[in-house]
Structure 1
Amino acid sequence: MAKVAELEKYFKRLIKSEKLSHGYLLYGHTGIGERVNAVNYLANFLENDKWEKAEQILFDYKFIDANIAGGIDLVRESTQFLWQKPIKSVRRTLIIDNADQLTPQAQGAILKIGEEPPAHALIFLLLKSPDAILPAVVSRFQRIFISGEIPEAKANAKGGQVSADDFLMSDLKGKKDFLRDLADREKEGEALIDDFVFAVMRDLAKDPVKNFEVLRRLTYRWALINQFNVNKRLQLEAALL
């Protein structure tokens, strides 16, 4: 787990020690725009030794927004880009934003690159949850959970608050009762679920290695809650129990 602001130190350390991988999967629900900027800064650093927004064209950098174009043809074009010899940088950097919108065929093409990447390729997949793409693709990339700035819990209009500590320290029955009570209070007009999820994320992110699977499930279920009309309690149970 890392905050967006920490990516500079993280990647500079990898570059200095020559341990930069061929691909990274950056996921999480906060700091999405900042993640795009951070990868742009990295590409600029590799070409011009400056960790800042590029003020000129980067010859060895390609950006794709899969929300706009996530089909197989564009990925094939990107594959050709990666196999070309770098012009100025030591790496050819490809960033695919909203990678969960890639078609299955496009994901298959990315998988092939991940299995046999060019020596100078550097690929970034940006998305909210690893569960949104093929597991085989996820397995080929280094995963980094980006916490961004998780809002602090606030008292709602009725003065109610939520405690992640109370939930995490409860047994299974206690956790089920907690989530049921939370959902009931939400139906009565107390906006508590957002605060609860953010509070749990903060606690779990203190030990991201130990809690990786729970964080992965929670970010995925949180995406479903925000995008679709689903039962919030059942989604949280699937993530946390």
Structure 2
Amino acid sequence: MRLLVIEDDKHLSDTVCETTRDLFEADQAFDGEEGLYLAQQNIYDVIILDIMMPGMNGYEVLTHLREYGISTPVLILTAKDGIDDKIQGFKKGADDYLVKPFHREELLLRLEAIVRRSVGGFREHTLSFKELRLNLKSRTVNIGEEAILLNGKQIDLLEYLMNNKNIIVTKEQIFDRVWGMDSSTTNTVIEVYISNLRKKFKAAGYDKYIKTIRGMGYMLSENGDDHE
């Protein structure tokens, strides 16, 4: 899963990324403008947002995010501890509010709760589809008792499909989530990775669940009919 940390204190930002690295792949922005740009260009599972930043402050970033229709859950992480500050944050669209200094365990628990509410993604760090299991913490894949060896991007692609099972996802959505809009490659790489996933799953009979929806995209479907 992907996390965006918008925090002008680089040391604190690095600490947050280190704290959450077992759960998230994190991007960092050190001012509001950069954070807003990254949030518009990529798809994140959650955003951690500071309030007091030079230039565009966190409240302004949050306002723009919601105006642009970006519904990514936002956890405000700030030294501003007044009740009026918290009320303003929630009114502008924050999902949670944590005051600095913070305990690392509390931050992790709050992030887990946010993601669980939004996508149901935390179930002992494991995603399931029939007998297919993806452990998000160890990044291992099993079908029943059989281990399936996948590389980094294959796991990222599988995670995205599993989080959107029975939903058609376009090439553009997959490319944005797995490779990122700034990638030097093109979305034609998706066809190669889909083909490789099917080959990996074929022995277990799970290739049939990765369906190509012509002219639309791909879907991890519980209906095991032909995939094209």
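What to note about this one:
- Structures 1, 2, by relative contact order in percent (Cα under 8 Å, 6 or more apart): label with the highest value: 1
- Value -14500, calculated as helix-only ellipticity at 222 nm (-39500 (n - 2.57) for each DSSP H run of 4 or more, over all residues; to 500), assigned to which of 1, 2: 1
- Structures 1, 2, by mean count of other Cβ atoms within 10 Å over residues 11-18: label with the highest value: 2
Bear in mind these aren't lab numbers, they're just calculated from the coordinates by the rules spelled out. In this text the structure is predicted, and so the values were computed from the model without any measurement. Cβ atoms are built from the backbone, for glycine too; each structure is taken alone.
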